[in-house]
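Peer 1: Once you scroll down, you'll see the structures, which are given as structure tokens.
Each reported figure results from applying straightforward, stated rules to the coordinates on display, with no laboratory input. These numbers come from a predicted model, not from an experiment. Cβ atoms are built from the backbone, for glycine too; each structure is taken alone.
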Structure 1
Amino acid sequence: MCDVSNNSMPELIPAILVKDADAFRARLRSMEGSVATVQLDCMDGHFVDNRSWYAAEPLDTGLEIELHLMVGNPLAVIEDWKRVRQVTRALWHVEIPTDHGKVVARCRELGWQCGLALSPETPVERLAQFANDIDEALVLGVHPGWSGQVLIPSTLDKLDQIKARWPGLITGFDGGVTPANLPDILRHPLDRLNAASAIFDAPDPAAAVRAILKSV
């Protein structure tokens, strides 16, 4: 395992999973001034059983947005969100039966960063075909679809495997993050850290962000 305790701290990206636009805007506002980027979890009930709100519409915020596409057709969602200027990055699952190269190419045309996510059972080898074309590998510490799940510890080893094989690839980790297990997560090579319930289930989400950043 790679010890990155002396490296720069990972970027904290709050993950927003909501059922309507009002909840999204409320969570977005609560993060302004605390972070630079938030993640919107997009679920259509096909790739995962859950559904979430992700209707593209103009936004009044200085925050940047990355899309975590847990959907059957990631390219269609990208086309919907291309008119929202705050979107800078799209991440979708390597397990989705789609033309990943085509999705990468469309992100590049839009000037977006892009990446592939790995569910807990998916080996890092699945990235091999695309690793030189994407910006980020997002490792899921839980099964995609639901916030508040317990971290699967073995998923952390994928961060080491990815950095060892593709040192230039940005590594992200998403799912099961809590103040208690944060020290264990940070022992692995990590560039971006997504957290949802640890932030938005707290009485004061902005204070929760400050506490996580202080721990980092």
Structure 2
Amino acid sequence: MQIAILGCGNVGATLGARWAALGHTVVFGSRNPAAEKVLEVLERTGPRCSAKDVKDAIQGAEVILLAQPWSAAEATLRSLGDLDGRPLIDCINPLKHDLSGLDLQGAESAAEQIAVWAPTAKVVKAFNTASVKVMNNPQFGDQKATMFFCGDDAEAKIKVAQLIGELGFDPVDAGPLASARYLEPLAMLYIHLAFRQGWGSNCAFRMIKR
């Protein structure tokens, strides 16, 4: 599968490296593909990864991952044009600068706002409730970390669930895209536990049932 990753930060680089190691082709989208930071990411992520301008990166992509700061999301998405019904994975947590809460500026959730900015994409919320350490290794003993996802398009969710499962997570369908209203505050709980309660970032959510 060809995956476009818009953003070369820790989350994008980590997921890109892991998907590339599984045999996918990854193209990072950057405003400056020749920047030193981008070249460092490519050196770490291997030969199945490349970098292009943001708009060029999505050409031929079957799935697009939006892994940019919330403040950059609108401008990026509006620059892309028609996304032709492709799955757009939103992993953004719209955090305030001091991590004290969510900065939604009147939106119900970041994911729903992203769907407004990218009306021809099939938006799926995922990868916002785990740390980079857990993305690198979601296995905890004999248990897999849960990765919640939500969206309004069944086919897009199947494709995203596949990508989640390949990484070693237990994919849990949280329902329609409006469920991002629950998943984004859940990320705040993770941040609170990991950084303010001293758990550290090598912890994860796990859903169990009987």
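Peer 1: Consider the structures 1, 2: one of them gives 1.9 for distance in nm of label points 7 Å out along Cα→Cβ at positions 73 and 201 as calculated from the coordinates. Say which.
Peer 2: Clearly, the read-out refers to 2.
Peer 1: Work out the source of 17 here, i.e. which of 1, 2 gives that when relative contact order in percent (Cα under 8 Å, 6 or more apart) is computed.
Peer 2: 2
Peer 1: A value of 112 was computed for volume of the Cα convex hull per residue in Å³; which of 1, 2 is the source structure?
Peer 2: The value was obtained from structure 1.
Peer 1: For the read-out FRET efficiency 1/(1 + (r/R0)^6) of positions 65 and 161 (r between Cβ atoms, R0 = 30 Å, to 0.05), a value of 1.00 was computed from one structure; give its label from 1, 2.
Peer 2: 2
Peer 1: Have a look at 1, 2 and say which one yields -10000 for helix-only ellipticity at 222 nm (-39500 (n - 2.57) for each DSSP H run of 4 or more, over all residues; to 500), as calculated.
Peer 2: Label of the source structure: 2.
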